[in-house]
Each structure stands twice: as structure tokens, then as C-alpha cells.
Structure P
């Protein structure tokens, strides 16, 4: 880089940093402060009462109008016995009513347990039990899956039909397709009679109190409930929204990420309502409608996960994408090749990649708008050597972790301090399992992220160290922007009468973000069982018990099973062999093709599509 180019880069970085200085110098929230998501919202209502807050499926609300409805729902829930500290489960698609429920609970100081709306069966029961939910708010569109597990919920949580369930009707063209069941109360008529004024309890809630529970797959077992104190929402409102998105009241966000996820909820929803900005909310992502809606609703901001961006980059060029208003975006998992397309083809000026975990104490932000980096850490971190074969942290002869060199991937640890606490999970054992002690010095404690990260040189960066995400360790892989627990999937598959030891892992598919789920097993009775896999029974099982992103894409029926000396299933060579015909030693491979209703044998023609990156996943 020449002198002139370097000078321009210095000037650009200083301009990026300038808006951050007064924010960093401002008052930081404290855990004992009377501050919460509820007060963040109410403060915006006072400052921006007539600003458009939310647009959803042909309806829109100003801040003042939405606050009135939030208060009505909060008063209703309060009249039905919900009080400060009570946990209430929320099971709903991305809808205006989801936002309504979350804010109403925040105003009451009742933590919302945000349930992944694609769950059903045992996983759904587990999530409601994990947080000890005392009530449940369910959208009309998820009534059926909840009804199927109500006997288990009555036994495990004492949720009583007719008393503890609140039903949220659909609005619009599909409203007549749903009817309130007799075991739930329809909130619509009940809300209408409730007062529209703010509740006094909202201003008493402190930042240290639990605001929500957000579920994360973790590395083993069923989803874990991470504790989200109001402090996180207040910090996002006062600090993160300013230094990342540079949110202004005139901004409008395109939000199609699930609100039960931290990315959609924190840098997305909370950042914008904290600043009187607008949100265009969508139930789900649609690549074909994206640019048309960006133009129609004049959204200049976008919160993303990398896979959504890849879908957009793979779309044919359209008139709608030209001269589009989108200038700022924030999210995680953006690949370098897709990053370049959003800069060049789509003209996005600011890309603020972030990194963090719902339950963790680590946050990275690309504050200086550098390319292909998760940015700099806002708290102390360390990258240490990790043995992928044994899935263990490498320690030296003194028992200390060994830090990696510049550019070398290492396991990311976040130091636990009074200023960077690890809030953990509702399960104490799960919390303890994520803490690494005596890593670099006696008595130190670190949060184990489970991720491999490397430090990178990004040029002039005001002395801030920048990093890149590399991969996940252990038994978790990402597919469809979701973490998939291999142990959880295996537990479900082992219920199939022909399977005793399901070995689940993620495999790479050329041109596709993340890893596709694959399962390998030997049929009951061994290689001489003389029977073929019952694919119909297999498919029925996975569709009943697993969300779509966790259902295996590939199946490998093994002739022989290899285990370690301690009888643990071998995964390393299975990942390497994947679904490649020349490596699987004659084993049978099945695949579920994109948009296919069933599994079928992997043939040569589709294998070629996989290898050329044109499979359609």
C-alpha cells in the first residue's frame, strides 16, 4: 500500500472511530441501576411518540400506539397472576405479537423464555421445563404442536389447561383458519378491556434481574437456557447500537431473523427501538422478495447471518437491487466472497460483523468497518492451543494453557472478571462445564467459547487487535444458521428400531455455508442383518422429533463400526470420508435432496452436483 493509500485508510478509520468516542466516554450502566428493556422502550416512547416503530404484514404502529397495546397486555397478564420474577414461555413465529409479548413481560419484570418455534415433541417439553415456566403465551400457528405435549407439561410443570395458557390469534388473511382452543384464553378480547397506561413496577426493575432466557444448543445434549439479564439489553441500547449500527431515529431495519435468537433480538430489535428507529418485521427470510421489500419499505439497515447473505449473492441480478437504500448491515458468519459482493454489487457501505454467544461474556465488533473480520474484542480474551482429535485444551508441563501465535487458530477463551461476568445457564453443571480455571495464571477463570478463532492483520486499526472466526470445536456444527447438537440428534435417532449407535456429525457441502448433518450407523444385527433401512420410519421419526435444520441430510449405513479403545464412536475419519463414493468402502449412502419429501440413494448425477456446488442446498 502506497503512502497516499495509507493516508486515506488512516483518515477513513479515524472517521469511523469518531462517533464512538463520546459513547465510550458516556455513563456505563451498572447492575444495581433501575434500568431494563422495559424502561429502554418507555424512554423511546417519550422521545419519539409519533415515529413509526413497527411495520408488519400491512399493519404499522407508532411508538405511542404500540406502547398502549403493550401496556394492555401487561395489565392483562398481571391480572392473571403473573408477577415480577415469574417466567413465561413465548412460542410464536416472528410476528408483531411476539414483540408485544416480549415487551409486556419486560415491563412486568417477568422473564420471557423464548422458545425456538420450530421445536416439537421432547425438545419442546424440555425447553419449557428448563426455565420452570409458570405460564405460556402461544401463537395460533403453533397451537397444534403445543397441544400434543400438554400432558407432559401438566405433569412436569403443573401448567393447567384453561388457566396457564394464553392464545394469540392470527390477524389478516389467515385469521379465519385458526380457533382458540378450550384450554387457552384468547388475549384479544381480554386486552381490549385493559388500561393503556404504563405500569409502576417497570421503573423498579434493576439491570441485574433476568430479562429473558435464550436457548442455545451448546455442545452436548438438549438446548440449554442461557440467562439474559436486563443489563445486556441496556448495554445494547446505550452502547452497542451507537458504536456498531450507528443507529439514528431516521433509520429503518429489515428484520427477518428469528427473534428468539440473540442476533435478531439484541443488535436487531433492541438497538433500533432504543433509538426511536423503525423496524420492518418479516416472519421468515425470502431471497426472491428481499430487494423488492427493501425498496418498498425503504429499509437502509439489515441484520443478518452469513447464510442469508449467500442466498442473496446467488440470486440473479434484478432491477430491485439497483440503487437500493441499504447502506448498513450487521450480523455474523459473512464469508469473504459474499462480503465482497455486498460491498461491490449491492453497494453496502458499512458491514459490522460481530461475534458473541448468548450465554457468554465475549463480544467482538467490527467497529472500524474493516473487511473480513469479526473485529476487536471489548473484553479480555485469549487464544489457546486445542487438540481436535482428543477435543481437549493443550496444557504445558506447568499445567498452563499454551497461547497460539499470530495467524494460528486457537480456542477462544473470555476472561471472567467483575466487568465481564459469565451469566451461564439455568443448569449449574452446564455452567461449570464452560469454565476453564488456572489457564494462564493461578486462580484465573475463563469462559470456554468452544470456537476456534485467529488473530489477523487488518492494517491501520488504532492499535485494536482484530480476529477471524475459523470453526466450532467438539460435537456441534452449524447448519441453516443454527447450532446442531450431535448428541441430541443421535439420542432421537437411536429410538429407531434398526439403530443402536447413531454417529452424528457435520460434513461440508461445496458452496454451502456451515455443515450438513450426516448420520452413520450399523443396522441392528450387524452387517449380516439381511435387511434394508426402513426409510419411511426413519423419516417419520426425524420429522416428528427434530426441527428441520437438525434433520440429517445424509445417511450412511455402515458394514462395520469403528470405536476407540474406550468404546467411543470414531468421528474424525467419518467426517473426512463424508458421502464420497470412493471413500466409504461400499457402505450405502442416502440423501435428502433440497425440497425433497423423502430420502433416496445417492447417485452419480447428484453427487456431481454436490461437488460442483450446484446441488441447491
Structure Q
């Protein structure tokens, strides 16, 4: 998982005034794009900070009911303006950007008018304001006192956000409220401990006093919000988390440019699930034919570090992965700097096991990238901790490290920093590209020989086979996401059935299965991992046929990453020059 390019936060209203002349002119389109995103960043200051634009660090998003209505109006107005451009008269790159912007706006409208998470997700508010602070404190893009002043201004606006939540939330699903309540202690602890520690070097006493006051107010408001959710919101949280088949299909179309009918998508999901299940059984049989695959997996799951050594176990993988990529010409890595591995921030822990947090494409000072790993909580039972760590066995640690760092999300970020892309292509991204690439690399690296012992046949290489088993377990996790997300949100599977599917069909531990199913209730299209992987594998084969003897794996990977993270359908058009099916 990656917090990559743009998180789709709330928009606000603005009317773009184009200069006199034909609205179809190339110059006017560029002006439209600039004004659209200038206003977008001004009204989405948390996103602006994440992208490396620090003009709005003292602002916070407007979550008020009036602000919601303005957002809807803004999207409709921008779509109307966009329709005035004659796309036939635009440059090829402008045509791509126009399509991306149209889907970008339609996706927002779908969220605001139909999916309506602003009305159904209490965690969107409490974790949202926490994220807005984390973006300021996590990177030293300016001196501590400068960043703390901006943070104080954001904190002063947070009580209004939590007040808006009380007005906006209406009959949320019970699971959403439960997740939000589960997050609150971690958020409070974050403001009590992590935030003050991050700014301990500030000497300005007046500023320190202002921070102490604003921070104490936020802590009190979060505690009050948590109590309100328990006593008021939870008893009346009877809503349905399912978004329905129509919204699901439109969400895929607007966000991923995937227009495959849902029944066909489900067939694709089960077919890939079976391929990986069969391969899992084959590999387990090679490890020890006298034992069942379940027994082999149970043994593999016991081979994991303790909780206090989990971060170091991930650190130990990075150098070997990077060296293998360079030696075998897998992809060009623009920088030798390693990502920083740390514990997942508290506002992400309830739903995330690992993620990559990279600076935005316009960040010029603080270019650190953070590889987040969720550690067992101190409040967990011994059995919960055991189950969680089994999900971080040696094989899945390698697979996760490849996914998040080399050559997954971290390499994506390094390339994006240098790629000569348009503003639209740097802001608008999609999961099937970003997550699809990272998931694709898990299998690709092992296919190319990563982890192999020289001189030993693959079928006899026990260390490699155990890595392959871990990679397949992670692939089955993504297969289960594909099926569970689609089936739950179209009404064919309930929550408990989702947990069982992850356990039995996806071969996941119970603790991981519960967390993954929780995530699926609010992240319906987390099929993006497998869908994107399959799209990239098909594109690679099609590109290989086109290039013939000139095909180079490194050249294909470099060209793919240089496009940013638009839908794979667009990358196909650029690399192949046609509109052939992506799946």
C-alpha cells in the first residue's frame, strides 16, 4: 500500500475564467489546468503539503455541510467547462490530461453524491485531521519553528472539523464507527507524545505556549469525539457499508479506467486465485511431499522475528534487493538513498500492515521516504500478537519489502521525482498502476531469480521455495481482496464470510483476515492490486511481441515507470500505440 501522488481529499468551489477566444485553444486548456489545480491545492491543503507544495500549510480542509455543497457545485462547473474544449484540437498529451481530469472530477462527484463517505465514515474526520498534522511533522522541509507555526494554525481549525462530523454523519455502518473508535486511543497518544517530541527543539517560548494550548484542545476534542461515538453514534450506526454494483462499476471506470463487466471481473478473480492456489500446493509439495500444504504453511508462519526485531528484519532485506536489481538490469534506480523503515503512524494502524510514505513530486528539501510497518499493539493478547507476527513470516517479509521498496513503490517515487510529466500526470494517479506495479514486482523478482542459491536446481532450493511460498501467500491475499471487495459490495458476501474467505481461500491468519475484511468495507476496490498486476503482465507480453528481439525487461520497466501512475490503459496507448484491451 502507498500514500502515493494524491489522496482524494475534499474539494471546494471555484469558477475558472478563461480568456477571450476559442475555448478549444491549446493555451486556454493549459490555463484551465493550471487554475484548476491551483485552486484544488489551495482548498486541499493536506494534499498540497503531501505533494510538496507548502503555500497552504496553515490551512485545513472545509468539512462543513456548506463546504460539501460547494464541492459538488465545483465539480459540475469544471466538467461543464471541460466539455467546451474540442479535444480533437488538443495536443496528444493534452488529450490524455483532459481524460484524466474528466475522470478525476467524476470520481469526486461519485464520492460526494452517491458513495458519500463524508456522511458515513467517522474515521475520515478524526484520522483525517491527524494526517494533516503528520504531513507537517514527518519531514523537515522547513525549520521546526516554521513548521510548528503552521501546525498550530491547523490544530486551531480541528475542533470545527470534529463539530462538522457530528452534523454530517448520518446512520454510518456499525463497522465504520467501530474502526473509528478503535483508532481514537492511538490518535490521542500521537498528539500527546509524538507531536510534542517532533518539535522539542523549538526555543520560542511564545510559540511553545501556543502549541501547548492548541494541542491540548485537539486532545480534548478527540477524546470527546471518541466518547460521543461510543455513547451516541454507535447505537444508531445501522447503515450498510455496501456501495452497490452500479457505484462499484462507475468507481472502477472513473478511478482506474477499468470497464470490464463485474461478472467477467469475478471470473478473472477466481481464475487467478486458482492459478495461485495450485502453484502454492505445487511449491509446498516440493518443500516436503509428506506434509499437507496447510502444515507447510503453518511451519513457514512460525519462522518470523519477534515484534521488537520486526523493523530490523525489514531493514536487512533492502541492500540485497537493490544490488540484485542493479546486477540483473531489472529497472533503473535513480538514487542510492534507502527509505527509512519505521512504525506505522497511529492513524493508519487499524487497517494497514505495511505502506510506503513518499514525499510529493514538488518536495525540494525533505526527500525522505518512510517504509511503515505495523507492529503488534501493547494492548493485544498473546494470541493476537502471535497471529499477527505469523503474517510477517520470512517469506512475506521479503515479498512485502519488494512491494514497498525495491523495485516497488519506493522506486516508483524515485522515478516520478525525475520524470518530465505534466502537472496533471503528477497529481492524478490510480491504484491499478501504483499498487499493480508493486504487486507485479513481487512475482517478477522471484521469476528473475531473486533469492536463488547458485548451483542448486530451483526444485531443490529450499530457501528459495520458502520465499516463493511467501510470495504466493501474498498473491493469495490480493486474490482474496479482489473477490471479497467485489462480492461484499455487490451484496453477495457478508463480513463474516469475508473473514472466512481470507482464511480458507487466501491462506491468511485469522488476525490478518479480520483486518483485511475490515479494510474491504471502506476500500471496496482494493482489487486494484491483482487487476493492475494482470494488466501489467499482459502489457509486458504485448510489448515484448511488438519489440521482438529488441525487447529488454529493464527498458520496459523504465518506460512504464516514466509515465507516472495513470491507468494502465493509458500506458498501453503510449507504449503500444493502440487501444487494445488492458485485461
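Rule-based calculations on the coordinates, nothing more; no lab input. Computed from a predicted model, the values in this text were never measured in an experiment. Cβ atoms are built from the backbone, for glycine too; each structure is taken alone.
Quick notes
- Value 2.7, calculated as distance in nm of label points 7 Å out along Cα→Cβ at positions 101 and 229, assigned to which of P, Q: P
- Structure (P, Q) behind the derived value 11 of relative contact order in percent (Cα under 8 Å, 6 or more apart): P
- Structure (P, Q) behind the derived value 19.6 of mean count of other Cβ atoms within 10 Å over residues 37-44: Q
- Ranking P, Q by mean count of other Cβ atoms within 10 Å over residues 149-156, the structure that comes out highest: Q
- Top of P, Q by mean count of other Cβ atoms within 10 Å over residues 157-164, largest first: Q
- Structure from which -20000 was derived, helix-only ellipticity at 222 nm (-39500 (n - 2.57) for each DSSP H run of 4 or more, over all residues; to 500), options P, Q: Q
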